[in-house]
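Asker: These are the structures, in C-alpha cells.
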Structure 1
Amino acid sequence: MEGREVSSKTLDQDHLKILVVCQHYWPEPFRFNDFCEELVKRGHEVHVLTGFPNYPEGALYKGYEHGEHKEETYNSVQIHRCKIMPRKSGVVNRVLNYYSYALSSSFQIILNRIKPDYGGDFDVILCNQTSPVFMAEAAIKYKKLKNKKLVLYCYDLWPESLLAGGIKEGSPIYNYFHRVSRQIYREADKILVTSRAFKDYISAHFKIDENRIEYLPQYGEAVFDEKPVGKTGSEENIHLVFAGNIGEVQDIQTIAKAAELLKEEEKIQFHIIGTGSYKEHIEQYVMDKHLNNMNFYGRIPIQEMIEYYKNASAMLITLRDIHVLGYTVPGKLQSYMAAGKPVIGAINGESQKIIREAECGLVVNSGDAEGLAEAIRKFASLSYSERESLGKKARAYYDANFSKDRFMNRLEEILREYSK
C-alpha cells in the first residue's frame, strides 16, 4: 500500500482531473475500482471520496478500525476516506451507514478538503451510484459550489431498490425516497445505466430526457476481460460455481434447494465462492439437509479465482423473485461471460434476456428451484463439446457488447464532453 504523494507537475491539458464520489471503494470488492485505475493509466488524475471499508460483512476491515489510512494511494488512485457508521446488521444500522456517508462526504466538500494535486478545481465529477442513491449528495454539492458537470453511473435503481428490502410501493417511506431520487437524478447532467431497463424506468418515472440517459454496461473482471480462462470443467463431472456476494437478494437459497433435488447425482457438485450477510443462513440450511454436494470457500482473491473458473463446467447466477431485480444486471454476469463459461441461471428480466440472446446457457425464472435443477440435469446431459460451445458463445457475446476497451473508450469520451 502506497502513501499519498503530491506532485507539483502540470497536468497535460488533454488529461482530466476527475473527482469520483462513491460510498464504496478498494479494498471493497467492486468493479469500478478497476475503471478508476484504468482512467489513471490513461493519464487522468483521479481522486475518490469514499468511506472506510466495511462491505459486505458490515465490520470495518482490519487496519481501518481506528481511522487509519484516511488518505492513501492505491494503484495511483488517490483515496480520501470520510467517517461512516459500519453496516453491521439490521435496518437501523443500514440506515445509519447510508446517512453517515452522505453527511460526512458532503462536509468534506463544503470544507473544501478534497483538491486536485495540479491546482484549480476538478474538471468533472463522476458518481458511482450503488445503494443508497443519496450517496450522490457530495457530488451534487461539488457541482453546485464549483459549477461543474456531474456524470452519474447508476448501478442500483432507486427508489425501486427499497422494494427488495420489504418497503411497500406507495408507502410513506417509498414516496419520500421517490422524491429524493427524482431530485438527485435530475441534478445529474448525464446518467449512465448498467441495464437497458434502467433507462426506460428513469425516463418515465422522473420525466428526464432520454438523451441524458445512456446504456453503458459493465465489463468483466480485468483478469477475464483480457482472455477467456479456457477449459470448461472436466468431461466426466459437472462443477457449478457461484461467485460473489452472498446476500438475501442473491437468492443462494434457490441454488441450495436445487442442490437438494440433485443430491443423489454424485457427478454434480456446487461450489459457492464469496461471503456476505446470508452466508451463515445458507450454510446452516446445507448442514440441516445433509447436502454433501454443496461446498463453500469464502472470499478468494480475484487472481486465485482463475483456477476455480477454469475448473467450472458452468457458472451460476440467481436473484430473488422481486420485480425491481428484473431491471438489474449483476456484474458477475459479465465476468462469467468474459471468462468464456456457460451460464446457468434462475433469474428474471434483463439478465435472463441477455443469457437467451447470447445462447450461452440455460435460464429459468427466479426462485424456480425445480426448474433450475432440471436445467442443470439438461446441461449435464450435453456432450463436452456442446458445453464448450456454450462457453464460446458467452465470450463472443461479451466481446460484441461488454468489452473493457469499449466501456473505457465511451466513458472517457463522456467525461471529456462534460468537462467542458
Structure 2
Amino acid sequence: MAKESGDSKEYKTGKGASLYILIICTLLYMVNYMDRQVVAAVVEPMKAALNLNDGDIGVLGTVFLLSIALFSFPVAYLVDRWSRRKTIGIMAIVWSAFTFLTGKASSFWTLLIPRSLVGVGEAGFSSGGTAMVGAAYSTKKRGAMMGIFNMSIPLGVALGSVLGGTLAKTQGWQAPFLYFAIPGVILGILAFFMKDYKTVEHTHESGAKVTFFQSIKRLFQIPSLVWVLVGYGLANIMSMSFLFWTPAFIGRAWGVDVAAANAVMVPIVLAAIVGSPLGGILADVWFKKNPRGRLYIPAITIMLSAICLAGAIYFQFKGVGMTLVIAYGVLNVMALPCLSAISQDVAPAAQKGLVWGLMVFCMYVFGGGWSPYMVGAISDALGQGAQALGTALTIASIGGILGGICYLIASRPYPADMERVKDDQLLAEK
C-alpha cells in the first residue's frame, strides 16, 4: 500500500512542466545512447591502436552492459525511495565524467575500467527517465509520449555512429569520448529543475516498510511483467548485438574505413526514429479497442525485425539487404514505447522506478548483456572475417523470435494486472 499524509495534492505537471520533463529526459536518453554507441563506432581503429581482438572488444561491451544491469536495481530503488530528478542529474554527470576518462585510455585495462563505470552511471537514467515521463502524462497518452522519449535511442545511435566515426577518422579514436562527455554534464545540471512527484512510502498493510528484496519479489508476482522481462532479455540478444557489431561488419563486408562504415548506420537508425512514435501511437490506438494490443505490437514487430535482420545480413546490407535492415530499424524500435508504457501500467505507484530498473536488469542478464562477447567469440572461432561476424549476428537474431513469443504469452494476464493498480495515485512534492 502507499502511505501518504492527508495534505498532499495529486501530482500534476501542466503542459510546460510536462514538456520540460519530456525534453530533458529525451535529450539525456539521446546522449546516453551516443555514449553507448561510440565504442561500436571506433572498434576497428581502437583494435589496431590497442592490439585487441574481437573477443577483447566483446568483453568490453559485455562488461559495460552487465555493469548497467548490476547497478540498475539499487539505483532504481533509490529513484523510488529518494528523488527521480536528483538521481537523473547526478548519474548523467557521473557517466559523462567516465566517458571522458575512457577517451584517455592507453591499454585494455585502462579502457575497461572507466567504460564499466560509464555503465554504472547510465544504470540510473532509464529508470528515472521512464518514471518521470510516464508520470507526466496520462495513461491514454503514455504510449505516444514514451514513443517520443524512446525516439531518442535511434537518434543517439545515429549521432554516436556518424559523429564517432568522423571524429575517429579525423582526430583519433579517443576524440569522440572526450567530446560526447560535454552535453551529458550540461543536461545533468538542467535535470535538477524538473518537477518531480512525491516519493511514495511502500508499506505492508500492517504499516511496516517493504524492503528492497520484498519490492522485487512483488514485481515478480505480476504474471504479465514476468513474461515481458524474459522476452525483453531474449529480444535484446539481437538488438545489442546489432548495435555493437554492425559498424565492424559493414567495414569488413564492404572494405571501407571507420567513417564510411558508420555513415551506413545513419539511414538505418534514422528510419528507427519513425518506428518509436509509430509504435507508441499504434499501441495506444489498439489499447483503446483491446488492452492486449499494447503487447501485440511489440510481439509482432520484434519477430518481423528478426526476420528482416537475418535477411539483411545474408545480403551484406547491399541492395535488398539495405531495404531489409532499414525495415529492421523501424520494426525493432516500435516495441520500446509499448514496453515502457506496460511497465508503468502494471507497477504500483511505489515501484514505478524500480520496475524499469528490473526491466534493464533482465534486459542484460537474460541475454542482451552477454551478446557482445557471444558474437565476438563466435566470430573469433570462425576466423574474424565478414562472413564469420555475419554468421554470429544471424545466430543472435533468433533472440528476437523468442522474445516475441514471450510478449504474446504476456498479453493474456496483462489486463488483469493493470486493473489491480488502477486506483494508485501519484502525489505532488511539497
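Only the coordinates and a few stated rules stand behind these numbers; no lab work does. Owing to the predicted nature of the structure, the values given are computational and were not obtained by experimental measurement. Cβ atoms are built from the backbone, for glycine too; each structure is taken alone.
Asker: Computing FRET efficiency 1/(1 + (r/R0)^6) of positions 28 and 236 (r between Cβ atoms, R0 = 30 Å, to 0.05) for each of 1, 2, which one ends up highest? Provide the component values of the computation, followed by the final result.
Answerer: On the way: 1: 0.20; 2: 0.90.
Once FRET efficiency 1/(1 + (r/R0)^6) of positions 28 and 236 (r between Cβ atoms, R0 = 30 Å, to 0.05) is tallied for 1, 2, the winner is 2.
Asker: Let me ask something additional. On distance in nm of label points 7 Å out along Cα→Cβ at positions 44 and 396, which of the structures labelled 1, 2 is highest?
Answerer: Numbers: 1: 3.3; 2: 1.7.
Comparing 1, 2, the top value of distance in nm of label points 7 Å out along Cα→Cβ at positions 44 and 396 belongs to 1.
Asker: Ok, one more. Comparing structures 1, 2 by mean count of other Cβ atoms within 10 Å over residues 92-99, which one has the largest value? Don't skip to the answer; put the middle values down first.
Answerer: On the way: 1: 15.6; 2: 23.5.
By mean count of other Cβ atoms within 10 Å over residues 92-99, the leading structure of 1, 2 is 2.
Asker: Consider the structures 1, 2: one of them gives -26500 for helix-only ellipticity at 222 nm (-39500 (n - 2.57) for each DSSP H run of 4 or more, over all residues; to 500) as calculated from the coordinates. Say which.
Answerer: On the way: 1: -12000; 2: -26500.
Structure of origin is 2.
Asker: Here distance in nm of label points 7 Å out along Cα→Cβ at positions 68 and 380 has been calculated and equals 4.7, so which of 1, 2 was it run on? Let's see the in-between values first.
Answerer: Working: 1: 4.7; 2: 2.3.
Of the options listed, only 1 reproduces it.
Asker: While we're here: Starting from the value 14: which structure in 1, 2 was relative contact order in percent (Cα under 8 Å, 6 or more apart) calculated from?
Answerer: Numbers: 1: 14; 2: 29.
Label of the originating structure: 1.
Asker: Also, I was wondering about something else. Out of 1, 2, choose the structure whose coordinates give mean count of other Cβ atoms within 10 Å over residues 100-107 equal to 17.1 when calculated.
Answerer: Value 17.1 for mean count of other Cβ atoms within 10 Å over residues 100-107 corresponds to 2 out of 1, 2.
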